[in-house]
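FYI, it's all coordinate maths here, none of it is from the lab. Source: prediction; values computed, not measured. Cβ atoms are built from the backbone, for glycine too; each structure is taken alone.
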Structure 1
Amino acid sequence: MKITKRRFLLAAAVLPISTLSIPGMASAEGDVTISHYFTGELGKAAIDSIAGKFAEETGYTMKDSPVGHEDFKTDILVRAAGQSLPDVFSYWAGARVQFVVDSNSLTPIDGMWEREGMDDVIAQALADSATMYNGNRYLVPAGYHYAGMFYNKKVMDDAGVTDFPSDWAGFLDLCENLKGMGIAPIALGSKNRWPAQFWFDYLILRTAGPDYRANLMNGTASYDDPEVMNAMAMWTDLINRGCFVPNANADSWTDASDRVARGEAAMTLMGTWITGYWNGNGMVPGEDYDFFEFPTITEGVPNAVVGPVDGWVVSANAENVAGAEAWLAYFISNTDAQVEWANVQGALSGNVNVDPSAYNSVMQKASAAVAAAEAFAFNYDLATPPPVAEVGLSMFAQFMDDPSDYEALLADTQESAMAAFSN
């Protein structure tokens, strides 16, 4: 499966248009065309609410064309290739933004950044890691997430679990104790591939460390290195121990979350957006669910946390650059908008002026975990270029189907990744 940058764009371009929901991009004066992947009921309602207030305060009107989360990954590349991007769109910080910056599809926002005083609004660590590409500012964060071990409190209470593991030996003991009580320890819904990446991310980060992992993401380290083999061996051991609910590739991330909510499994490794999903289903943070941090494995390895940063960017072909920049500035600077968005999305705000008390108890705990970490790493499919990410995500799905020969799987992955990196 050799994917080059050119083939990736060509493959996207020949997908049936009916599956992509590509709208017309014409923009009337005063209108700002916008597209995003926040299509869930709560997320779409929050966007509409914030956009309405933005229109009242600025006079600009947002012309919205949302696209489903999975389709968006290809849809935006189709539009970039056809130079038919909306004025502003949501995108994931990291390698995906770098990819569209390198294709000359985005407009720098350095002028807006200085004019609106973004250095006094956006947390410096977040600004340093997520907003700058090729020496210019391109992205304003909408919010960011943290991946942890989210669990059903009643299940853990009934199992007598009061202390949660901080190291790998303790985590294995927890899984064995849960299994002994007839409880499936871990739900994983890898039907759409990406939920499996968090296991790969943390196992690499907790054993080889963030510097090695960065080298793997940029192609200077190899998937058949001993460091990756070791991480995959640990993952294989978890599967062979029966720690995962079987047939992970049959479930989506919401299916896995529902298993935990129903008590069919004790926990799932997922991002903080799960809190927005569970809250919307009537679960109470701190009472019905909570999380613990992914355990340490190798002593002396820096503590890194994993998660995505959702952001807003302005397209190179934007007809209303002023309106697009006004949206970016409003979304991150308005603390009421940030609190509304954070509570609906289960996200943390990048605005330093948001009072932490606006978060629920679980999100306050997540914020503290991020603050205490020594490094923040973008999750796999945002840390490596999209064509390479396609290779890795497919490898994770194949691995969950059959982990028995991960050495051969990694050798094939390395060959395909190098072909993608070289084109």
Structure 2
Amino acid sequence: MTRVLLLLPTTTYRASDFLEAARRLDVDVTVASEEPNALASVHPDRLLTIDFRDPEACVRRVREFVRTHPIDAVVGVDDDTVVAAAAICDALGLPANSPESASAARNKAALRRALEEAGVPGPRSTLFRLDDDPAEAARRVDYPCVLKPTFLSGSRGVIRADDPESFLAAWRRIEAILRRPEVAAKGGAAANEILVEQYVAGVEVAVEGLLTDGNLDVLAVFDKPDPLEGPFFEETIYVTPSRLREETLAAVRSTTERACRALGLVHGPIHAELRVNQIGLSVIEVAARSIGGLCSRALSFGAGISLEELILRHALGREEGRSPRDPRAAGVMMIPIPRAGRLEKVSGLEEARAVPDVQDVVVSAHAGQRLVPLPEGSRYLGFIFSRAETADRAEAALREALAALTFRIAD
């Protein structure tokens, strides 16, 4: 029977959606995670423990596994797993991005170098190390600028600075994040880096796509209607289809494909973020994975095919007769954390779910959980999903549903 190896970190939001997609496709699944599972000895064909930070060790472990359990596809579901997935595919001769291209997309400094060398429009950047003198670094950059770790995702540790004073404050805050033992262990050498980019004004869009032999199939372009101007860059609303002009959208698609080519990405899902202003386009990020969190639930293809199922079909080469995306507008809101503290109670769920055009409200945080907002945090309170006849209505439904919710947070 066909078998898919899913690289699923224990902290991912994506596990249930990918497992459901595999069930719909009637394929066997082996889940590889970084933490041992108590049932691994009972189900040795279904559960693996591998260290995503060590791609070579991952390859050795999977080579041993496939002697008795052949694998037809490997999918890394998020940033922490894409390099390991590429290395495993390379070793097994499965179609995928090269480990080098996956690594370039994974590291923001390497990504910026590759895009600059290829002439892909984007912000100017300078890479610093934590042992550099931050006061000297503050004198070397132009303002406004954005400081960010090179390997964290979800806007964690991303801070705008408008002058040397705010630069130094941002540096100290990011340094504290990078010094945390779990972050330092995850980042390795990259945990000693801070990338400083020119701040690019304008509206931001996100591109969701699939690459096949280097050709980009754009699945959706999302507007991000809430201003992302800093000092922190907490993403909230995504709405598709985009309301930008068609000629601008054509430029977004072609520029995203150029960015993928510059990085050497040729196969599998991509998620890109671009800024659009009067001057033109700037590529901010390109990731060799699909959209994060539960946001993929905003997308549906054909007769209820999820993005996860589409990704698995693509990995398995089962793409014949793929249906287009649901033509209705769709939106998702990542519910922001208003302040630090312990979540005590969520009120208004029934009212939020009853808002016209709202499909679902999922509160992923649980009572008693310690909430940490950006830039130190990396999680959301939950997600709101909408589907409507127009993008404006889909966005309005998300905002109305959020207004119905109340979160009681204790110090």
(request) Tell me which of 1, 2 gives 3.4 when you compute distance in nm of label points 7 Å out along Cα→Cβ at positions 134 and 358. (result) 1
(message) To test your reading of the models, identify which of 1, 2 gives 25.1 for mean count of other Cβ atoms within 10 Å over residues 86-93 when calculated.
(response) 1
(message) Starting from the value -9500: which structure in 1, 2 was helix-only ellipticity at 222 nm (-39500 (n - 2.57) for each DSSP H run of 4 or more, over all residues; to 500) calculated from?
(response) 2
(message) With Cα extents along the principal axes in Å coming out at 65, 48, 41, pick the structure among 1, 2 it was computed from.
(response) 1
(message) With FRET efficiency 1/(1 + (r/R0)^6) of positions 62 and 94 (r between Cβ atoms, R0 = 30 Å, to 0.05) as the yardstick, tell me which of 1, 2 scores highest.
(response) 2
(request) Output the label of whichever structure in 1, 2 has the greatest value of relative contact order in percent (Cα under 8 Å, 6 or more apart). (result) 1
